[in-house]
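Enquirer: Heads up, there are several structures right after this.
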Structure 1
C-alpha cells in the first residue's frame, strides 16, 4: 500500500478500525489514549515525510501520552514503518 492511501485509510477509519490498525503494527495504547489520539489523525500530512511532524502536533501527543510515552511511540512507529519511510 502506498503512503498516500495509508494516510487516507487512517483519516477515514473508525475508532474500531484504528484499533485494528494499531494492533496490526503491534502498538499498544489504552482505550482512553486511542480516543484522545484518534482526532490527531486528521492532521496527518504527506509533508510530514519531508518536514517532520509539526511541533504543535508533537505537543498535543505529549499532552495525551506524556513525554516518554510519546517518544517511545515515535520510535515504535519509525521501527515498524516501511523501509522507504525510514531515515538511513
Structure 2
C-alpha cells in the first residue's frame, strides 16, 4: 500500500504577494474621519429624535387641553375672536 504513495520532496507552494501596507493616517486625518462619523451619527439621531419630540409636544398639549375640558380647535377659535376684537378697537 505504501508503494503507491509518492515519496518525492514537497514542492513549495507559490504564495500570493502581500498587498502593500496602507499608509498610516496622520492625526489630522484620523480626527477628520472621527468627526465625519460623529456628524453622520448625529444626523441619523436627529432624524429620529426630532419627530419623536415634536409628536410628544403635540400629544402633551392635546392631553393637557383635554384634561382642562377643551380642545386645540376651540382654543384657536377663541384666539381668532380675540384678534378680531383687537383689530376692531384699532
Structure 3
C-alpha cells in the first residue's frame, strides 16, 4: 500500500486495486477508483519563493479526477505511486 500525504490534510492511497482520495487527515473518503480506469498523471513543480517551500501539484485522471499538492521532499513517493499506477493499468 502506498499513501501519499498532501499539504492540506488530503491524501491519495493506492492499495494495488484502487486509488482513493481522502480529506480531513483520512477521516473523509472523497473518491475511490479502480486502477483499470487510470489514464494519466500530470505533475507540475512550483518552486518556493520568498522563503516558502516548493511544492508539486499532482492531478490523476481516472474515472474521476484527483488533485493533490505535495511537498518537494515527497517526490520519491510520488514517483513510486505513478510507477505502480502505470504498471497496474496494463
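A short reminder: the numbers here are calculations on the coordinates, not readings from a lab. These numbers come from a predicted model, not from an experiment. Cβ atoms are built from the backbone, for glycine too; each structure is taken alone.
Enquirer: For structures 1, 2, 3, calculate distance in nm of label points 7 Å out along Cα→Cβ at positions 53 and 77 and state which one comes out highest.
Expert: Going through 1, 2, 3 one by one, distance in nm of label points 7 Å out along Cα→Cβ at positions 53 and 77 peaks for structure 2.
Enquirer: Hey, mean count of other Cβ atoms within 10 Å over residues 13-20 derived from one of 1, 2, 3 reads 5.8; which structure? Each step should come with its number before you reach the end.
Expert: Details: 1: 12.6; 2: 5.8; 3: 16.1.
Source structure for this number: 2.
Enquirer: Upon calculation of helix-only ellipticity at 222 nm (-39500 (n - 2.57) for each DSSP H run of 4 or more, over all residues; to 500) from the atomic coordinates, which of the structures 1, 2, 3 produces -23500? Don't jump to the answer; show the numbers that get you there.
Expert: Values: 1: -18500; 2: -23500; 3: -5000.
Label of the originating structure: 2.
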